[in-house]
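Next up: some structures, all given as structure tokens.
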Structure P
Amino acid sequence: MIQLILIYFNIIARGGIMAKQEANNTDKVMSGRQTKNTLTKLIQQTISSFPDIHFKENVKYGEKGKDPKQFNITHQIEFTDQNLYWLIDTTSSYKLDRVKGKQFLMEHTKKILLNRGIDSLAYFVVPDNCTSETLKMIEKFNQHIAAKDKVNFFDGAITMSQFSNLLEQKVTNSIEQGKRSNILGEYSEKKLMDAFNNPNNIKLWNNPHDYLTKSPDYSLFEAVLNKLCLNVSQITECTAYTGNTKGSKDDSISKELTTVRDADNKACGKPKTDVLIIIKDDTNQLFQLAISVKLPSNIKGKVTIHQGHMEQLMNDLHSSLPKNSIFQDKNMFSQLKKALLNFQAEGSLKNMDTDSKEFLNTYLSNLNQWLIDYFVFGINNSLLNDHQIANALLIFNPETGTHQVETVSEVERYMLHTKMATFGTPFSWTYPSGKRGREFQVKGPFNLVHTSSLQSKI
């Protein structure tokens, strides 16, 4: 009797184990399928405007005289004008035996394509929200690829968000620089907006251990929240706006993010906020993130951050002048105004009168913090409303696609200690094209230091 009871409970236990294994296997299948579908959608959206770039799924290859379908490439991007294919393998988790199998796959597929006269690059891609263990293994894997200290047939091991940037850089490579910068800038703004309008990211934030839900941009979503509003708990509502989104022109907030207007409804440039994010948590607390998005053309370059009329600048300065400023002295303020108007009229240091140039070189740096706040974020700009004044900066690295989120105080700290430029300020002063004598323009540096081993391969 006892033996029968033991056998019975053993059968039940085995059944429970088997059921658990089946459930785990089902989860793994679902996770893998969602990962592939997420990557597919990301690729399709990125290349949709480029007719010479083609995307295929589940492409079969085989050696001549052997099985023609032996090697399966789940995601393939064809750059037909360059005779180049990108071969992408994606998985929801890193396993060494799986990677070894994929190395074999890429080795032979690359060889087959080369025999056909086609160059190829191979990328191993994982979701942003995979386990910390997988992320560590991917980083180590990519380090070996960069160091070339092991036999390797992959050209990069990266997250989906990193792959997204790599692809964006690649598809826009042949576009004229001015247009390319505009396109990539719009990509960057849309990327941030999409991250905060993606319901999967809210699910992942509310449940960090949900590895079934996949997202191509959760790392961006998480980085912004961790930096700017750590106090947010469970998110119940989240909406992001830009002024460049098709179909949003009738939305009042989107309109505000398109153009700044004066009291007479005359257009006066663009707001500092590129993406406005409004979040509500389960305590009904509201968070407003007004973010200025920057994508420098290179890691050492400067970005145009402000242009306008010097008269407006002087009016705003007069009404918000720091109490301890030397320009509280009426005579000093008068000289400052005269000198800055002289710069605007001439458009360059070379043509300025000597006294004005000397005055600005000597005294303008006293306003550096005020100028940083005004030029970068729109603080103290009387033309801007609360939605249009930025309270944070998001900078995308043009080489790696990595992003950094900076607060007002962090930007101030960096710019006040960087190498100074025109008039002893952090900015390069000039004029907008075609508006010499009527407006001025400033360009500023940003704190980008990281470079990428992948950049040369795209």
Structure Q
Amino acid sequence: MFEKILVANRGEIAVRIIRACRELDIRTVAVYSEADANSMHVQMADEAICIGPSPSNESYLKRDRIIGAAEIADVDAIHPGYGFLSEDARFAEVCESCNITFIGPGAQVMNTFGDKQTSRELATRANVAVPPGSDGMVEDEDTARRVAKEIGYPVMIKAVAGGGGRGMRVAHNDVSLLKGFHTARTEAEKAFGNGGVYIEKFIENPRHIEYQILGDTKGNIIHLGERDCSIQRRNQKLIEETPSPLMAKMPELRREMGEAALRIAHESGYVNAGTVEFVADDKGNYYFLEVNKRIQVEHPITEEVTGVDLVKAQIAVAMGEPLRISQEEVTFTGHAIECRINAENPYADFAPSPGRVEMYYAPGGKGVRLDSHVYAGYTVPPHYDSMVAKLITVGKDRREAIARMSRALSEYMITGIKTTIPFELAIMRDPNFRRGVYATNFIENMLANRRELIERDA
């Protein structure tokens, strides 16, 4: 049994991990930057250690400072959450060398899925289709143009490291290819410390479907169903739901993709929590995209429909315990939706809106869950991801989950900063969303239609 865990993250995921540890009677150590001195996770943890200035590359991305804090606090394990060092194989190796358990997959698995070409090869061995694309990293403009010409426009430029929609750009011609190539590299370098990118065929009007996997050290691996993550802006997820409306029409596709996710997990010898991501269309075609080697932002909706506490499961697996549930025992009840509440102005191209929260009133009631680190008087710093909360609603079916989300969003009041709340409320009321008819370009089209209406009425 772990006695003390260091949480190598911030914001709502740090709070989420601390809460799970409290229920397991495990002491926690928070690390924080100077900008996060008054953050909720610092106040909730049993101990807290400052690890550097506000920029993440001087604090949350500093392996040596986090390891130093872990050694000072004499912890048994480190939980990396998501983002930052959560998919850093070198960090996992350093933890192991210091006799500190890394709560996540091992370095070897991270390296496998951290290299996009290697992961595509693994998926192929597992008999799972992959989109056509470059053989490894694309180093220069000439190579980028050659690859794009070979596979045909449109193409997707993607960072070889990290996730969360950063370092990704769609290109429809040579001009947008070169612009996207340099923008994606710069963005990836800033976010992950690795500016490498690769190119693959962009599937038009796709659904972004992911499967939650969980494996133990005994060779047992299960999946906990799919999540539909197609409501995105700038290739970053905004709203997720489970089960997928697409799968409701194609139960056979749900089974096939679940089996494909398990084959990939078994082929890699995956341990701990992860997510196998696919792109799918309404004809039943699907392709492997990547494996996210960590807990996902959207994990709460899976927890709500399966009853499995994923963070506690991560900790149990890291302690060497076997999974407590088999694939046959996994059951799904109801429908769950998550809205990521971001400090952004959605009607100004989702421009960040950091600042001091003046008033904060959280929604509640039956079927409503809120994961957040924000409170009245809290200052949202400009240095990190703009998400300030995750609002989750659960219903006996999709209609009830949407109705509860609409009600909860209308109750949620945050003043002093702009948020995505009114925009997400508009999505809940959109007839196409309510019918479950959408793709990853849903928000783009929705905003374009809004601008057309404004111009027409002007």
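When mean count of other Cβ atoms within 10 Å over residues 235-242 is computed for each of P, Q, which one produces 18.1?
Values: P: 18.1; Q: 23.9.
Matching structure: P.
Out of P, Q, choose the structure whose coordinates give Cα Rg over 2.2 N^0.38 Å equal to 1.21 when calculated.
Values: P: 1.21; Q: 0.94.
For Cα Rg over 2.2 N^0.38 Å, the value 1.21 is produced by structure P.
Which structure, out of P, Q, was helix-only ellipticity at 222 nm (-39500 (n - 2.57) for each DSSP H run of 4 or more, over all residues; to 500) derived from, given a value of -13500?
On the way: P: -13500; Q: -11000.
Working through the options, I get structure P.
Matching task: 4.4 is the computed value of distance in nm of label points 7 Å out along Cα→Cβ at positions 115 and 419. Pick the structure from P, Q. If you can, show how the numbers build up before the last one.
Numbers: P: 5.3; Q: 4.4.
Working through the options, I get structure Q.
If Rg/Rh (Cα atoms, Kirkwood Rh), for residues 139-298 alone comes out at 1.04 when worked out from the coordinates, which of P, Q was used? Write out the running numbers ahead of the final one.
Working: P: 1.04; Q: 0.99.
Traced to structure P.
When mean count of other Cβ atoms within 10 Å over residues 75-82 is compared over structures P, Q, which one is greatest? The partial results should precede the final answer.
Working: P: 17.0; Q: 24.1.
Top value of mean count of other Cβ atoms within 10 Å over residues 75-82, among P, Q, belongs to structure Q.
Of structures P, Q, which gives 0.15 when FRET efficiency 1/(1 + (r/R0)^6) of positions 67 and 155 (r between Cβ atoms, R0 = 30 Å, to 0.05) is computed from the coordinates?
Here the read-out was taken from Q.
Where a number appears in this text, it was derived from the coordinates with a stated rule and is not lab data. This structure is a prediction, so every number in the text was calculated from the model and none was measured. Cβ atoms are built from the backbone, for glycine too; each structure is taken alone.
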